[in-house]
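A.B. asks: Read through the structures below before going on.
No lab work stands behind these numbers, since they all come straight from the coordinates. These figures come from a predicted structure and were not determined experimentally. Cβ atoms are built from the backbone, for glycine too; each structure is taken alone.
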Structure P
Amino acid sequence: MIRVAGFWLLVTGYWLLVAGCYSGKRSDKMIFRYNADTGIPSLDPAFAKNQSMMWPAHQLFNTLVEVDDSLHIVPSLARYWDISDDRLIFTFHLRNDVFFHDDEVFPGDKGRKMTAADVVYSFSRILDKQTASPGAWIFNGKVDTLRPFIAIDDTTFQLKLLRPYHPVLGILSMQYCSIVAKEAVDRYGNDFRRHPVGTGPFQFVVWEEGQALVLRKNENYFEKDSAGNRLPYLDGIKITFYDSKATEFLLFRQKQLSFINDIDASFKDEVLTKRGTLHKEWEGKIRLQATPYLNIEYLGILVDSTNELVKNSPLRSQKIRQAINYGFDRRKMILYLRNSLGTAAESGFVPMGLPSFNDSIVKGYHYDPDKSRRLLSEAGFPEGKGLPAIKLFTIPIYAEMGNFIARQLEEAGIPVQVETMQKALLIDMTANSTALFFRGSWIADYPDAENYLSVFYSKNPAPPNYTRYKNPGFDALFEKALTETNDSLRYILYREADQLMILDAPVVPLWYDKAVRLVQTNVQGFTPNALNLLELRRAKITD
């Protein structure tokens, strides 16, 4: 483990990249800087369960396939693949020019060539109970139980499924499926989390937890641009760990950060108009990037009829749940509380940005207080008389949102009490079905509507089925969609399942999100994407 003194010696001696990078001084090197306010628990991709870990994993490692800007699955470490007629065997033909990062675990400290055996090892490691990867679910119940992963030869890898499962290629694009070197995992053991060895465009230099993480350009990276120039263009990446969004914004204003992700409530009105554009005083000084983001914000409602909380709650009634959905103005909420950064979720749970999304087919809820009151009356609570207060659990940063919804629902006759708590506690309560009405969000792991609809599949535990929704009709549509190979037919099934669930109203969709970034004007080739993945292979710093 690197001590602080050793860390500074290493930084000082690690050429101009790291010296300029960590001191904040200007250099002739192209260094991309960003802040990870929530910290980075691990650089081991087997634990890349959230954005803070996915972003560095994407720089350090590669996957067999990846998602392009149009959400298509495209080759990465695999050049191409074949699928058997029964859809059970996927054969991947690998590149033969990919090398692991130079590291002392290899002879002569030189990275060796990646082979199909590394893919077998990496995928098997995810399933190994000793690894305890939170990503084990991606293969559990989906791949063959005897020999799911096979290296035919050095450049041919085979994946065997238990049954046809169309989204498998999307799953293989996840950071969990990054290819790692067995030698490095064996050598560093638990410390592999802070000494990663991959094949990605950047490689590990040094990490002082709580202070900074430094990556440098992988000079042997296999990808090239259309002109034949080797990627990446950047010399390195510096990640800081200030937990204050105010400090982060100050550093960005001082041009010490290349970009900031999302706009905190404390300064959004300073930067953005209510219509979601830059105020005039910021125009030309920074760039605003806003693009559909595969994330939905919602309120969940526990609907397990065997749960005592549900038995004794008015939320057991579908009409009450629908009344809540009609009882507040999503569009006004997005305008005034989000500065138009998002789209009112008036369709289903599947968000904008996915190819199967169609709000002219899947009809959700819009603001209709008269219909809300009518539903209340039909449920036996005319004008809300006799309806007990419903407690909404949320986290502090969404308290204002919860209070807005509660005020409007109260006008419709639905009394709601907003209670804030720490995120960890709320996650625990929803996982254990002790929260009846709660705020949640669902970010896509891969670009397929199946990822969202799995939240309501009755055979799934919590997570992801936090509402404990169960509908045989929904399950049948969902299962049929998983085996459908025709995209158009599968999208029809997805929409039918989404519509069926949204009428049952186990959730209250709030908004379809946007990925919002403030970017310095000297950053080029840095484009947003619907997964909000940090893509830096083609980024440049112009001065």
Structure Q
Amino acid sequence: MKHVSATLLLISAALFAQAQNDKGVFSGNFQGSYNVFAVDTNIGVTEKTSPQYGTQKTSAEAFLFMNYSIYGYSIAARFDLFNNSNLLNPSGSFSGQGLGFWQISKDIDKLNITAGYFYEQFGSGLVFRAYEDRLIGIDYAVQGVKAKYTINDNFIVKAFTGRQKGFQENRFGFANQIIKGVNAEGSRTIANADFNGGLSLVNRTLDNDAMNSLVTEINALDVDKRFYPKYNVYAYNGYFTMAVKDFTYGVEYVGKTKEASRNQLTGDLENEAGKLVLATAGYSKSKLGKKKKSGIGVNLQYRYVDHYNMNLTPNVKPLEGLVGFVPSLTQQSTYRLLARYSAQAITTGETGVQMDINYTINKENAIMINLADIKQLNGDRLYREYYFEYSRKFNKNVKAKAGVQALYYDQEIYQGKPGHAPVEAITPFAEVTWKVDKKNSLRFEGQYLSTEQDYGSFANAIVEWNVSPHYSFAVSDMINVKPHRYEDNPTPDKVLHYYSVFGKYSIHTTAFTLAYIKQVEGVNCSGGVCRLEPAFSGVRFTLTTNF
């Protein structure tokens, strides 16, 4: 790390000396949070929940990113800090600081070369996706070398080789496995049709330690279940989209050669090849009807997954070592109770469909419908959702929306809770926004989740007051109005309140927030990535800024 820092300083100094008669572009951002943890046995938060509640009491995370560009060069670096943090592991604690990201990039005519860390994805990211999601502690940056060659305006070729950065135990280290890949994609317009497509190939090579661990586990299996593991696995895809007038069509096929992989449902080690098929269709038309004030958009997805998970090794922990990412097939809701039961992809095997319908009746009225149905390959249902939303703009100062969600959710599989019955829930919701004057606005949001499974039924209400352009305040309470408990549930069998108080101050590109939060155990999703988190009780302060 010291050699990296010295190299960055030398290159920066050289460019600065070269740029005395010219000006480059400097930009960056900062994000920091400070948490105070408070024991609350009523919601199942005790001194044994995590080290923060028992002994540490506080935690902090900070990220400072800076980028400087000049003469075709781009130099970027990010300082990461974790102090007694549970961001990487909600039940653990991690402390460390250092360069969490650095990169040197140079444009040479049509060629771009990048050394250091980089984020990238091939196609939709199913075979390779290196990305960051700070909200839930994910950072799949790769350290290595990447090249991108723009043959012309319609055709690009990308290639890379490197190692993924560290995990929960060591965010500043690197995995021992090598990953490399190449992607070519292009576009073409013929007559009134637009065509886009591409091909990718990604290779992952195991290290000797990982192979020795696999061999030991395989040798312990029954003789008829043993197999010869391979150092290398290859994932490949071909994708194609076409847009003709108001219609769009797309298809993607993803394959993976046979390798040792972990069954997501049973935990058993298997020697399987994998495949995934994704098909999409869409229709969009504005200015419908005699008065041309209506519009409609329809999107349909179908997906088939059979033993497709592209990981660094079969023994990575959940949300670690993902080389390719299979996102959830369901919609991501911003409402707290509607997002409580989100379905991550079951890569061992699932098939599903999702359809979105957005219909604009006129400038004042609109309807949204979402349907989703996901099953295991044997036909057993995993998830089903019916969603309806109606929104209305009464005048320039008042607008509202209301709707209902009905779902089926296999909690035993999605959350790994044996003996828990599938959740069947109906959740009506409503939201009203009132612009009081030029500076003040009020927003009310309410939901009621009715179910006899999991924790039982909840009601959630939020009142938010915004004072433009600087202030925002909110008070909310999520009430376990009709409790239900399994034997493994740590919370008492009584009505519980999970209330929060929030304040925000913004000035230019800087924002400060302070909140007191009580949060129930459940699935937390961000960007289609979901993980199960324990209950939380405490105070959280955040600071974000851009420059």
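A.B. asks: For which of the structures P, Q does the calculation of distance in nm of label points 7 Å out along Cα→Cβ at positions 228 and 460 return 5.3?
C.D. replies: Q
A.B. asks: Between P, Q, which one scores greatest on relative contact order in percent (Cα under 8 Å, 6 or more apart)?
C.D. replies: P
A.B. asks: Taking helix-only ellipticity at 222 nm (-39500 (n - 2.57) for each DSSP H run of 4 or more, over all residues; to 500) from the coordinates of each of P, Q, which one would give -8000?
C.D. replies: Label of the source structure: P.
A.B. asks: Thinking of P, Q, which structure, once Kirkwood radius over Cα pairs in Å is computed, gives back 26.2? Numbers along the way, then the final one.
C.D. replies: Numbers: P: 25.0; Q: 26.2.
Going through each structure in turn, the value belongs to Q.
A.B. asks: Of structures P, Q, which gives 0.65 when FRET efficiency 1/(1 + (r/R0)^6) of positions 132 and 412 (r between Cβ atoms, R0 = 35 Å, to 0.05) is computed from the coordinates?
C.D. replies: Among P, Q, the structure yielding 0.65 for FRET efficiency 1/(1 + (r/R0)^6) of positions 132 and 412 (r between Cβ atoms, R0 = 35 Å, to 0.05) is Q.
A.B. asks: I would also like to ask the following. Determine which structure produced the value 42, 23, 14 for semi-axes √(5λ) of the Cα gyration tensor in Å, for residues 196-435 alone, calculated from the coordinates; the candidates are P, Q. Write down the numbers at each step before the final one.
C.D. replies: Working: P: 43, 22, 20; Q: 42, 23, 14.
That value comes from structure Q.
A.B. asks: Taking mean count of other Cβ atoms within 10 Å over residues 44-51 as the quantity of interest, name the structure among P, Q where it is greatest. It would help to have the intermediate numbers written out before the result.
C.D. replies: Working: P: 21.4; Q: 17.5.
Going through P, Q one by one, mean count of other Cβ atoms within 10 Å over residues 44-51 is largest in P.
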